[in-house]
Structure 1
Amino acid sequence: MGISFAYPDNWKLKEKTKDNTVTSITVAPVQASLASWFTHGVFLGHISPTKQMTLEQEFDALATNFHKTNGMTFSGAKRPTTVGGQPGFSTVYNAPSPFSAGERGYFILAKDKNDGYLWLLMFQPSNETPEAWQQAFLNMLQSVKFQ
């Protein structure tokens, strides 16, 4: 994916690959893993656009895709941000989960140094205060470096 980042010592990183290429990464506390589901953590992925779109158009298109495929609703304003020195956008989302509390978190999309985009979903159960995980998420986000 062409990135590096720091994460808490008690979190575990798992890469998903296709044709010997990393397609997505999950980083989560060991205790947050329940079979194939995670209660807390971060999903990262990379997309290479198939058509010319601005960063904002790509953000909106991916948000629409997440809504259609995962039932995510976006409750916060879309805000400009930077990730690894690159421009991006972020917003707050809520989503259903196998747990009655549901899930909430942050959706972030940033331009990489080439022609693609890094997306991140930083998530936790909806019944926990955002402050419980916000510092870990922020530290990870601030440590991202594009290669």
Structure 2
Amino acid sequence: MFRVVNLPKREFNMLLSLVLALFVVLSLEMFTIVKDYDSFMSWLSNMKELKYITDNITESEALRVYVNANLTVYVQRVITPFFFVIHTYFAFTKMGINKLYIYFWGAMFLAGVIMVVVQMDYISIMFYIKIIIYISISIKLFSLNSLIKN
């Protein structure tokens, strides 16, 4: 049904390098968000205004909620690249790749671009770097189509 070919080492290394860059950018972004006191205070005032947090909560309790919420968002953002790396490693060492691999992961990373754009964080340099990396991974994945001749 699907023709399977081996993933060349050069493409494997390029994909892993791009995903590593994505991990670094996502981690740096989350680190700066969690460590920024002004961001925390803005979040806290928004949560109190929307009545998600009561006025009698202490700042340390609110900080714990803020950090946990941001770590949850971080895990949600890195889960797709994490599973992509695992699948790519096994595709490189044992399984090979086919069109299903290319289109599935290409669509997942294009969905990542959409998720980043929906955040609308236009003043952050990380916003643009994430878009560039997600698009680069998608282009690299779709360029693997030339390896598979059906």
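Things worth noting here:
- Structure from which -0.62, -0.80, -1.02, -1.07 was derived, log10 I(q)/I(0) by the Debye sum over Cα atoms at q = 0.14, 0.18, 0.22, 0.23 Å⁻¹, for residues 5-92 alone, options 1, 2: 2
- Value 2, 9, 19, 23, 23, 16, 6, 2, 0, calculated as P(r) over Cα pairs in 5 Å bins from 0, in percent, assigned to which of 1, 2: 1
- Look at mean count of other Cβ atoms within 10 Å over residues 53-60 for each of 1, 2: the largest one is in 1.
- With relative contact order in percent (Cα under 8 Å, 6 or more apart) derived as 41, matching label from 1, 2: 2
- For the set 1, 2, ranking by distance in nm of label points 7 Å out along Cα→Cβ at positions 13 and 69 places 2 highest.
- For -6500 (helix-only ellipticity at 222 nm (-39500 (n - 2.57) for each DSSP H run of 4 or more, over all residues; to 500), calculated) the corresponding structure among 1, 2: 1
Each value in this text was obtained by applying a stated rule to the coordinates, not by laboratory testing. Every value quoted in this text rests on a predicted model; they were computed, and no experiment measured them. Cβ atoms are built from the backbone, for glycine too; each structure is taken alone.
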